[in-house]
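Readers should treat all values here as calculations from the given coordinates under stated rules, not as data from a laboratory. Quick caveat, the model's predicted, so the values are computed rather than measured. Cβ atoms are built from the backbone, for glycine too; each structure is taken alone.
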Structure I
Amino acid sequence: QETRRAEAKRKAELIRQADEETNNLELEAEERRKEKERKKAELEAMSPEERDITAVNDPKITENHVVEIYNKIDNFSEKNKINLARALKSYWEKHGKWKKRNCTKKQWIKVQKVKELLGES
């Protein structure tokens, strides 16, 4: 009889733990959903220039997208030109495309333009 009680107690504890784990997973999923919504609202509130700068800072961005954004730099406001230049510098440093010896001629021209905008040339 004690064995049955102990087993029933153990089963009840396992059920409680499983319920707690399920609840924690649901809470985590809800947090992720809220965070995703918050980021979406943040992006929607930004200007197109600010969205482009944010995109360059996103680790998932493709090289082609970076180049597309770089090609728009002349149309940016002065303040956002500097912000984009900083983001591009950071991206290219991380990807080994900032130093002359690591660049194609076309890339080096882009680097020089960014350096000029940042007052580094």
Structure II
Amino acid sequence: MAKNVKSTTFEKDLMAEGECFSLYGIKRNGKSNIRNFLSKLNLGDRKKVFALVNRIADHGKIMNIEKFKHEEDGIYAIKSGQVRIYCCFHGKKVVLLTNGAIKKQNKANPADLEKAKKIRKETEALF
């Protein structure tokens, strides 16, 4: 008896575009985990995160480690207060926003970093 296996589809989800970078989230089976995460933030936090995302799109990497930090293995964190958006670079002009988290400790949560790496690997073919 054959099992009904549903395949996973991935689509690019443009979040910001500027002179330096295009920043994308990923839709998995039509749903964006980044947009879902951002929608749950209060308006003030959401505005701060989008300001940083747009700043990266327009001006490139933020050199302030309080706002943008390399965590490990090519995974970066866009940081606003306790909010973290994990991302990675694809080529010279694309930044992939992989997942978001609310920081609960001083160091990045290893599970959040592993999730970012998994999403990066699953979606390499899109870029």
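Work out which structure the value 6.4 belongs to, where distance in nm of label points 7 Å out along Cα→Cβ at positions 20 and 100 was derived from one of I, II. Going label by label, the one that fits is I. Source structure of the calculated read-out (log10 I(q)/I(0) by the Debye sum over Cα atoms at q = 0.20 Å⁻¹, -1.06) within I, II: I.
Given a computed value of 1.00 for FRET efficiency 1/(1 + (r/R0)^6) of positions 36 and 108 (r between Cβ atoms, R0 = 41 Å, to 0.05), which structure among I, II does it belong to? Only one of I, II returns 1.00 for FRET efficiency 1/(1 + (r/R0)^6) of positions 36 and 108 (r between Cβ atoms, R0 = 41 Å, to 0.05), namely II. Upon calculation of helix-only ellipticity at 222 nm (-39500 (n - 2.57) for each DSSP H run of 4 or more, over all residues; to 500) from the atomic coordinates, which of the structures I, II produces -26000? The value was obtained from structure I. A value of 17 was derived for relative contact order in percent (Cα under 8 Å, 6 or more apart); which structure in I, II was it taken from? Attributed to the structure labelled I.
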